[in-house]
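Below, each structure is written out as structure tokens.
Where a number appears in this text, it was derived from the coordinates with a stated rule and is not lab data. Quick caveat, the model's predicted, so the values are computed rather than measured.
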Structure I
Amino acid sequence: MYIHILNRSRPQSAPLRAQYCVSFWCRLRGLMFRPSLAPDEGLLLVQERQSRMDAAIHMLGMRFDLTVVWIDEARRVVDVQIARRWPPFYFPRQAARYVLETGVHHRADFQPGDQLYFEGVPDE
């Protein structure tokens, strides 16, 4: 299932289209082995609880670098980093419940403190 992510603090030309990823297996696989992402595409990993450890990501099997946006329960950005292909793990600076993985060209679209809106999210 796909949702749209809008940044209410930093208007974008178009919302980002993201796969809504709730299951353990979907979160574990993430974007591994995918050759690329479309320019307006991302993956939103939904954790069961807000945590630094649970929101960590791995870059094993990745073919491209990512912009990683960590988002808290209030859907506020708590950290943004460029994740390179081969360092194995990245952790947010603060606890997060959602992890948005998208193309590196989206780095300037998100800053800590930005308020996001998820359009089309099923009941959690």
Structure II
Amino acid sequence: MAFLRVNGLRSIEFGTPGQMRDRLNNLIINGNKRATAGLLKEDYLDEGEEIEFVGEKLAILDNQQKPIGIVKVTRVEVLDFKDVPTEFALAEAEGDLSGDDFRQSHLKFWNSIGIEVLPDTKIVTVYFDLE
């Protein structure tokens, strides 16, 4: 399913619907979450979506797919899962304090939803600012 469009912007949904999405959205709106990661194959190629680009604005959606804010992309990189750096983990601000923490927590999450992630799985890292 392609990303929804809201007022001419592509949308972005963080985490899975429910408490996780509420928590992540709160970290963006009221905290310091300024990055997110997606799987190149599952989140982009399989969805027929292009990778975000620097300067692109995205509408943040809540659990009811209503817009709650806008982020502006500041940096995008496609990396092997094994190469996601500590800098990214800290910008993502989900509690991971290093690249190793990021890999452990995200591997657990992706495995829990039935996705196998290997060291060379391509990850799209997106840095952004809240508008």
Structure III
Amino acid sequence: MKHVVAAADAIAPGGRLVVEAGGKRIVVWNLGGEFFALADRCPHQGGPLSAGQVMGHVCSAAPGEYSYDRRGEIVRCPWHAWEFDIRTGRSVFDPRRVKTRRFPATVECGEVLAAERFAVAVEGRYVVLDI
């Protein structure tokens, strides 16, 4: 089922919005005009990812060498510092086994959007979660 959660311009690039949809608490991020949605719950002990610090990823090819990339695409749980990729929901430390739930997020135009069995005839673009 689709849920219209916000006007697309209500979430600034680099920003986030916590919503309730389908009985779930979800955090929606705008990464440069692309929208991503994760369960607002760390799989470790349930910490709120929406309250976590957003950062990039530090990589090291050799001792004394490092690079910082993916700025603004990693969220750190505020309780125990577990880190997750906002785009995929997968953990940074063990992406094969540990992840938080991800929900498809799309942007749809108001003139063609149908939600809750009622046609919506509103101009604009809206973030829609498919739950």
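A value of 13, 40, 30, 13, 4, 1 was derived for P(r) over Cα pairs in 10 Å bins from 0, in percent; which structure in I, II, III was it taken from? For P(r) over Cα pairs in 10 Å bins from 0, in percent, the value 13, 40, 30, 13, 4, 1 is produced by structure III.
Supply the structure label, taken from I, II, III, corresponding to Rg/Rh (Cα atoms, Kirkwood Rh), for residues 25-88 alone with the calculated value 0.94. Source structure: I.
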